[in-house]
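Chemist: Following this line, the structures themselves.
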Structure 1
Amino acid sequence: MGKSTMRRRTVLAALAQIPLYSAAAVAQSGRAEVRPRLKTQTRDPLGTTLVLGLPQAPFAGTGDDTVIVFVPDKYRFQPDEGISALVHFHGHNSSAERAITAHALREQLVDSRQNAILVVPQLALFAADSSCGKLSAPGAFARLLGGALSTAARVGRASLGDSRFPERPHLGRVCVSAHSGGYHAAACSLREGGVDVSETYLFDALYAESEVFREWVLARRDEPATSRHKLVSYFTAGAQTEPLNIGLRTALERSGVLVSEELREGALSRRDLSHAGAVFVRTEVAHSSVTWETNALRDVLYASMLPRHLGSTWFTKRDGARLIERRSAGRGRSSTKAARGSEPSK
């Protein structure tokens, strides 16, 4: 059985379990049933943002059941690709809505011109808490992703226009990103989440569970770039995360993984960022800004194996030191135009 078939069956199974899972949760907890629903929907030039309430949300039934799904305006469903997704886990003392705005998640996905959908589940709401609720259970990540995509497809059918997608597609590539305390949700999703995650991005987030990320990378170290597991970890100079990143980098190098390290941000080329199996970037950017200030998320998405059908200038001079582009405090726009996209490729 091929890997794509396995991924497809995993997600279809998760989708099939959505109503059963909800009923089981009600029976065990005695709480009122949480039904998939649309809370709010907004559309702007970037795309459509759907704020959903889901029974598969990490804290549904005990806290906030919010999961936010953003579909870029230029997203186009391709049956042979399935749905590719970026799932972001926010850090402490934040919310899904705040993280999307503060870290320019929508803007950076759009700027990367990748054909993927953003999913941001609500973790502990404005709390110094790394727990991830239901995501610690086997298969919970697959159920969350299946529920989010199927519900978004259903409730957004009329408003998504050319960006719409079917309710029961197979899953394409999945990338996970985490900022700060979101590391635990990321680790649980990789360890036994039921989804074959392709790439993981940590933004000053390696506070613990290094062995989970190490074993996940090593599980595919001998595979070609199209099917390996790739890790990119940014860490703030002098922070608690620095020694853990150094230790993980060393362990992966000793295990034969192609590792790239950047001690001065911008020293790595765009080719280095694309081809290494693990990338470690030491940055002087503050902890709260590491995801967005230098367009870090945008750049790792550019260098990813996600599908892209739009032209871009990002890979121009790919072998030289990459240009660091700082995003303005308003988060909405980069301060330079070097990576501006071109018109769709013909």
Structure 2
Amino acid sequence: MWAQDPPKSKESAAKNIDVIVMKNGDRLSGEIKKIEHGLLYIETPYISGEQVAVDWLQVERIESSRAYRVELDSGKRLIGAVELEPQRGSDQPAVTIHSADAETQVTREDVIGMDWQKRNFFRQLKGNIDLGYNYTSGNGQVQGNIDANSRFDSPRYRLEGGINSTISLVSGADETNRQQISTLFGKYLSRRDMVFGSADFLKSSQQKLDLRSTLGAGYGRGFIKTPRTELNVRAGLAYNHESYVPSAGIQPFHSSLESLFSLNYTTFRFNRSEFAVDLRAMPSLTDAGRIRSNVNSTYSLKLVNNFRFLVSLWDTYDSRPPIAAKKNELGLSTGLGWTY
């Protein structure tokens, strides 16, 4: 399928055409897009449809003049032009990152992620937009949900933001809804360590919450970072302010100080499926015995281009809500999503 093209000429270089050469001698030319989950993606003008993905560890040479953001398995992040070529006296090719102030040489196995260094901030964002819809004819229940997440990662900073909204209608019953907005700003102290500040806002009719605002800060560390698996753990303190639906004889406002623990795990398998879970536990420091937790998990299966099918499960738990409300809110949905 791949033609044996002649070596890259000065003319093709001037047109900014990238070339990859595989171990068996096959060549592809076009635009190198990224390295993700152990695969290198290239968009070619002569293959219609989605980007071509090849095994990164089977790539022998890269010819490109573009600037990339490169992430190493040590956690280090670099920006610069990338060159991959065979090393003399070794069967392992070396990767050289030509940054503005220095050149860094690593092995091919050290590179676990790579993406274009785009000038526009918004074009550097990565994330997903997912839509779900369920209908049950027996009780006339209709449920719809939307989930959108975005992330920006640079050598020094990390920004995250997410919106989740679920609305459920049942014939003859009141509407139930749940909306959540979460943000995080982190500054890297080293290759794997960061300090962060976070904000989370939740509204839930089942738990009679008009609004729960949680502001937190703390320390995070990445314990696992491979092409296919990532594990991050964070800990800190959080201020929690809750506004509940007014109830007779009960104060609708409540504030507390909490400790914050979170675990974020993502793994990618079989080149198409991904599992992600975000677990948060918040034991109260001012309300003895009270503990809250949030779980958000997603299993997705890649379809074509950047579209995917997904199953999502979320749970919000409060061991001792200040008013007579449900302790637990559990949801399950299926839908279609798009990643960028």
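None of the figures in this text is laboratory data; all of them are computed from the coordinates on show. Worth saying up front: this structure is predicted, and the values here are computed from it rather than measured. Cβ atoms are built from the backbone, for glycine too; each structure is taken alone.
Chemist: Can you spot which of 1, 2 the value -500 was calculated from, given it is helix-only ellipticity at 222 nm (-39500 (n - 2.57) for each DSSP H run of 4 or more, over all residues; to 500)? Write out the running numbers ahead of the final one.
Modeler: Working: 1: -9000; 2: -500.
Clearly, the read-out refers to 2.
Chemist: Can you say which of 1, 2 returns 2.7 when distance in nm of label points 7 Å out along Cα→Cβ at positions 132 and 244 is computed?
Modeler: Details: 1: 1.3; 2: 2.7.
Value 2.7 for distance in nm of label points 7 Å out along Cα→Cβ at positions 132 and 244 corresponds to 2 out of 1, 2.
Chemist: Here is a further query. When you work out relative contact order in percent (Cα under 8 Å, 6 or more apart) for each of the structures 1, 2, which one comes out largest? All intermediate terms of the calculation are to be shown ahead of the outcome.
Modeler: Values: 1: 16; 2: 10.
The maximum falls on structure 1.
Chemist: With mean count of other Cβ atoms within 10 Å over residues 68-75 derived from the coordinates and found to be 22.4, which of 1, 2 does the value describe? Don't skip to the answer; put the middle values down first.
Modeler: Working: 1: 22.4; 2: 19.4.
Of the structures listed, the value fits 1.
Chemist: Quick one: Cα extents along the principal axes in Å came out at 81, 48, 31 when computed from one of 1, 2, so which one is it? Intermediate values should be presented prior to the final figure.
Modeler: Working: 1: 56, 44, 44; 2: 81, 48, 31.
The correct label is 2.
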